[in-house]
Structure P
Amino acid sequence: MTPIRHNASDGDPVLDAVRDCVLAVGVRRTTLTDVARRAGVSRMTLYRRWPDVRSLVGDLMTREWIKVATGAMPEPRPGTTTRTRIVEGLVGGVAAFRSHPLFRKIVDVDPELLVPYVLDRRGASQEALLELLGDALREGHTDGSVRPGHPERQARALLLVAQSFTLSLRTMTEEDDAELSTEAFSAELRTILERTLTP
């Protein structure tokens, strides 16, 4: 699988600082001054790379979301098909996103930040996820575990399904009903993905 390339590197002290600020007070109440102070750099240093807090948060989300997605994709194992890896990676990824502290904070406090990536355009993290899925689907076409099809279109369709479960699942679950619990919907997602991908 081709490694995912992105600019928002792990261990960047500025991105670590903005993450800590957002987790503490949310995006709207985070300022470049707060981030600079926490990162131990000047505001001018930040302005050279980011014009405002939103662009900083965009790079942070890219870093965090790619880390979640790549961490959720199981490593190849003997006897495990690529289709199984894709399904388990997406189901695990949805669960990991929904429990991620940054994602939860943004959904609870600053949900409008996510709207452009749902309604208007794809972001850097979505492009990276499509690359990851496209590579996996091509492997699945080669080993015969994934039904033939246009890999980019299939990847986009899978991402649409995963996004809807990630963003909207809590509007559909009822945790006091085992048949409508988060766990039950995770099983439903697994079934949807298996039936979508099986040749």
Structure Q
Amino acid sequence: MDATDDIREAARRIGEVFGALPQVLQFRAAVDPDADGEEPDEVFVAVGDGCPGPGYASYATLDMSRFPTNVTTDDGRPIRTELITVGRADYRALADVLAQCAFAVASGSFHLTPNTIVPNAVREVDPDRTTRHALLVVPFIWPDLEILVDREDDVTTWLQAVPITDAELEFASRRGVDELFARLEGAGADVSDIDRPSVI
């Protein structure tokens, strides 16, 4: 199976979660002047309109799992990760935000586990939003999403990107991500709203 077939198959699988075959977008990272002629990283993102309901859209990376997470299982198998998020149907830039997260992961500088924060993931795409960073958590919106796929050679997991504000980022650095997530849940924060008010 070549790379195109892999993307097509990944889109088919996430389409089962979204409830329809998604639109697939391709993103290319900015050219790194120090890359000595290397091709910039690319990532494919699936867009599922109407998921999880009317007025919403879900977004998922299809091939981020090839990037390093710097995490392994107890028996030494690499843990690979894909990202998913949800937003209002009229705010399409969330696909760009997921791509930004993927390119940050591709740098190899993240120990990618639940409760990782990708600073400036939103701000790099759209600096005028109230949320500017991405908190990566265990997905909680898509009941049909297989969050962990355990294979002989590796493990693939899913993380949900939740946009957070500057104040929430600072709170997480002081009090911990678990405490921030409890605040988000307690306030009933609408994580699909890129311009939601801060809970801090």
Structure R
Amino acid sequence: MTSKRHKQTDDDALLDAARDCVLAVGVRRTTLTDIARRAGVSRMTLYRRWPDVRSIVADLMTREWTGLAVEVSATARHRGTGSARERLVDHLSEGVRSFRAHPLLRKIVDVDPELLLPYVLQRRGTSQEAFCALLAAGLRAGHADGSVRPGHPVRQARTLLLIAQSFALSVPTMVDDEHTTDAFDAEFREILERVLKP
């Protein structure tokens, strides 16, 4: 148990160094040597865990974004008011806003957007699987208290994630003087309510 915790701490320190490098110069300009230097370890230490920059960045994205989802979910649970549907809508709305503003996402969208394409067009990533699991749990709670329309919780969760990804990644392309981010966030909440109501 201690060695597993120690390994996790070591991995977190290396991922922290990777995050600092990516935020400074983007993924394409980051090397394993840069990350090792920033972490104060040898390149071989990194190579034993990650064969290249893209693999460490994939783990970094998973850590950062699933951590954000868990944090938002815990905040929603702490409030603990309203129906399961209301908590789920709050959770998703806050999650999309927080994800859209996340510094790592902003840097990748600005400098290395092609990194996101496989997760949008080809396959689900680890973060998406974790998001779906959280959403399915919220949906099951909504089925139990009658606040969410009946349905297959995994399919519903994946549908919600498709909607959320669009609002998380593409809203900035639709914003102008007349149509603000806040207005789109309000539309997102309305869509969620209509999709989920019994």
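Values quoted throughout were computed directly from the atomic coordinates according to the rules given, and no laboratory measurement underlies them. What you see is a predicted model, and the numbers here were worked out from it, not measured in a lab. Cβ atoms are built from the backbone, for glycine too; each structure is taken alone.
Summary table below
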| quantity | calculated |
| --- | --- |
| Structure responsible for -21500, with helix-only ellipticity at 222 nm (-39500 (n - 2.57) for each DSSP H run of 4 or more, over all residues; to 500) calculated and labels P, Q, R on offer | P |
| Per distance in nm of label points 7 Å out along Cα→Cβ at positions 57 and 161, the highest-valued of structures P, Q, R | P |
